[in-house]
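Take a look at these structures.
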Structure P
Amino acid sequence: MGRYFGTDGFRGEANVSLTADHAFKIGKFLGYYYSKKNKNCRVVIGKDTRRSSYMFEYAIAAGITSTGADAYLLHVTSTPSISYVVRTEQFDVGVMISASHNVYSDNGIKLFNSKGEKLEENVTDMIEDYLDGKIPEVAYATKTDIGRTVDYFAGRNRYIGYLISIPMNSFKEKKVALDLANGSAFQIAKSVFDALGAETYVINNNPNGSNINDNAGSTHIAGLQKYVIENGMDIGFAFEGDADRCIAVDEKGNIVDGDKIMYICAKSMKEDGKLKKDTVVTTVMSNLGLYKAFDKIGIKYEKTAVGDKNVQACMADNDYSFGGEQSGHIIFSKHANTGDGVLTSLKLMDVVISKKTTLSELAKEVELYPQLLENIKVSDKNKCMEDKDVLDAKSKTEKLIGDDGRILLRASGTENVVRIMVEAGSIAKCKEYIGIIKDVIIKKGYAI
C-alpha cells in the first residue's frame, strides 16, 4: 500500500489530507506521463455530489491541460461509468473524484487505466514520488500545445444506454425502490429502471453537496428497509456515494448483502453455463455461510485481500467471470472491469424475474454466520497491526473460536483505522471476542 493511494485511491479529508494542490499535481503528472505515450492524450473525469468534488474536478483538469492533454468532463456520474467510458471510447486514463461511502467532508481520487481497471501500482508509485518531490518538476505546455477541457455528457448517456441493454427480461409491473444515497446514482439509476419498465420509486435523491451518504444508501440500509415494507415494494436496491456497490432488500424488508447477491447470481450463472470454471472470487471478508452454501451446489471459490481491484486482478489472472465483496462491490467480467452497483441491481433483478420467484426465496439458501465488525480509530495503524500483544490477543481469540467461526484483524486501506471482524455462533460471542482484542489495543495506547 502506498503513501497516498490505498485500496481504493487517494482518500482523505478535503483540503486537509487531500488538497486542491494534490489534485492539480496528480492531473499534471497524468497529463505529462500519458502524453509521452500518446501526443493526443485524452483523460476522462467524473465526480460525485460532494461540495469539494467541484474544486477537485477543476484542479485535476487544470493539471491535465497544463501539460498538453485534453480533459473530458462527465461531471456528476458514477465510478463504474468512468471505467466503462475509458475502456470503450479509447481514453488513455480515467479519473473519478469520490470518497465512496465516506462522509461528505472526505473526498478521494480514483484512477483507471485504458482497460477500465484500477491504475497499475507502478504508475501510482510514480505519482506519489512526484507529490513528494522525488521526481523532477514536469514542464508546462505552451501556446497551441496547451490542452483543452470538453463537456462530455454523451459519455454518461452511452453508459446509461449500455446498462439498459443488459437485462434479458422486462421489469414491467415490478415495484422497485432505489436508495440513491444523495450521490452519483441520482442521475442514472432511476432512468435505467424506468426504461426497463419498472414502477420505480426513489429515496435520498436530492444531493446538496453535504448530504451524500448521510443516513442513506448501502451503509445505512434501515431507511430502505422501512420504505420497502411500508410501500409494498417487490424489491429494493441501495447504492453508496459513487454507486460502485449495491446492497438489496427483499420484499419482506430483509437485507440481501453482497455475499447473498454473489450466491444468487453465481448459482444462476452456473445453471446457465456462464460461470467460468464454476468459480467465484471473494475477499477474506466474505461470510463462512457463503462458502458452505457454495460447497453444497458445487461452486468453487478463491479468496483475495479486501478491495474490488484485488478481486478483479484475480479474475483476470485466472480467467474467472464473476466475483465480488460482501460490501456489495460485484464484478461481472462480461460487462465491466470494476464493481458496478447499478449493473449488479439489474443482474439480480433479472435472476428474480427469470426464476419467477421472490428475492427472499432465492436468498434463504444462504445461512450467514452472525458477524460483527468494529472499526477502531488508531494513532498508527501499521504499528498497531505489528504489535506483539495485539497479535497474541488475536491468536488467543482464534483458539477460543475454534472451528465455529473466524476472526479477521486488518488495517483499513483508506483510513487510519483497524478493523476487527468476528464470525461466531451468536452476536454476544462476537462482541466477547472483539472485546479481547479491542481491550489490548486500548491498553497499548493506540486507540484514539
Structure Q
Amino acid sequence: MSGNGEGVRAVPHAPRGVRGSVRVPPSKSLTQRALVVAALAGQGSTVRSPLDAEDPRLLFAALQRAGFRLDWEGGAIVARGRDRVESGEFFLGNNGTGARFLLAQLAALPGRWVLDGSERLRERPLAPLAVALAQLGARIEPVRGPALALPLAVAGGPLAGGEVALDASSSSQFVSALLLLGAVLPAGLVVRLPAPPPSRPYLELTAEVLKHFGAHVAEGASGTVFAVRGGGLAAAEITVEGDWSAAAFPLAAAAVAGGEVEVAGVRRASHQGDAAVLGILERAGCRAGASADGVVLTGPATGPVTADLRDTPDLFPALAVVVAVAGGRLDGLQGLAAKESDRLTVMARHLATLGFGVECGEGWFAAPGGRPRPLGPPAPLDPVADHRIAMALAVAGCVVPGVTVFDSGCVAKSWPGFWRAWETLAAEGV
C-alpha cells in the first residue's frame, strides 16, 4: 500500500464507450531530467509546467536537502545556485528514476550522504550504477549487508570524469544518470556498454534536455557507447510537454470500450518513446488523428495488438488490457519485474481474475481476445502501490462491470487528478 489515505474505489463502467477530452499531466520523465539539469545549471534556470506529483516532489526535496537552492513557484521550478552542505539523508519513496539520478550527483558532491527509499525501491536494481561510479573514484557502500542496494552511504567528493564500463541491461536510467553527471565533470564522460540498453528513447530524452542546457551527447554507431562533453551547463528555461505514458490509458480505454477520446497536451512528433502507443493502436484498427491541442483516437480496436515493448515498457499495463480484449501478443517485457511492481505477473493475475483468458511467460504476454467470462462481482483488486497498475485496472473497468481497486490514491505518483479525469470520460460515453 502507498499509505496515501485512499481506500477502495469503484471503477467507472463504460458499456457504451468513452467520450470526451482529457488533458494529461506533464511528463514525469522530462520533469525529473529537467529538474536535475536545471539545479546543476543554477541561477537563471527554470523548468516551466513541471509535473506536480509524488515522484518529482520527492526528487525536488532531495535536491534541496543536498544544498541546491530551488523554488517551486506555481507552475515553475526556479534554480538559484547551491549552498555548501556537508551531510544529508535522502528518502526517495519508490522513485527509481530519482534515486538513480540523485546517487550519481551525490557521488560528486563533497559530503557524507545516505540514500534510501521504500521497501520496493530497496529491491530495485542500483548496483550496476554504483559499480560504474566507483570506477570514477566514488566511494559508495551499503549500510546493511554486502549487496550494493539501498540504503547506501556515499562519501562524496570531486570526480574528474573519464570513461566507465556499465551493465545497463536492467535499466537505461543508469546511462542517463551518468550522462547527467558527466555534463558537469571537468573531463566529461564516456559510457561503454556490452550491449544496447533497453528503453532507448529515454536516453534521447536525456540528451534532448542536456542539449537544451548547452551540453552535447554523442552516441556511437553500435548503440553501446555514449559520451557527454563536460565542463558544466548553461542556464536556460525549459517547458515540459504532456506525458505520453499517461496518455496511453485514456487511449486504451477507447480501444477496448469504443468511443472517441481526445488527449490534450501531447504531440505525436515527440521524443517520448511512449508516443508509439498511437501507432500500435492504429495497427489494431483504431483511427487516430490530430486535434488543435493534441491527438484523437476512435475505437474500438478491431484486430489483434502486437508490439515489442523493450524500448517502451511503461506502455505494458495499458496495452495488456487491450490485448486481453482484442487479442494479440506483447514481447520485450523482461525488465518489468524491476519496475514499481512485477508488472507482468501482477497484470496477468488481475486480468485472469476478471475473467480474461491471458497467458504470459519470460518476457511475453498474450491473449486470444474476447469479452471476459462472467464470474460475478470481482473482489477488490490490489495495484500493489503501482500507479500504472491502478490506471490499467481503470481501463479494464470500462468493459468489466463492478471493478473495485484498493489504494486507488497510488496514482498520485504520476497523475494526482487521474480519477477525476477518468470519471468524466466514462460519464460522457453514456
If mean count of other Cβ atoms within 10 Å over residues 130-137 is computed to be 12.0, which of P, Q is the source? P
Can you say which of P, Q returns 34, 24, 18 when semi-axes √(5λ) of the Cα gyration tensor in Å, for residues 58-321 alone is computed? P
If mean projected area of the Cα convex hull in nm², for residues 114-233 alone computes to 12.0, which of P, Q did it come from? P
To test your reading of the models, identify which of P, Q gives 43 for percent of Cα pairs over 21 Å apart, for residues 42-193 alone when calculated. Q
Kindly point out which one of P, Q the value 13 was derived from, the read-out being relative contact order in percent (Cα under 8 Å, 6 or more apart). P
Assign the value 21.3, 64, calculated as Rg and Dmax of the Cα atoms in Å, to the correct structure from P, Q. Q
Entry that produces -10000 once helix-only ellipticity at 222 nm (-39500 (n - 2.57) for each DSSP H run of 4 or more, over all residues; to 500) is calculated, selected from P, Q: Q
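The numbers here are math on the coordinates, done by the rules we state, and not lab data. Note that the structure is predicted; figures quoted are calculated from it, not measured. Cβ atoms are built from the backbone, for glycine too; each structure is taken alone.
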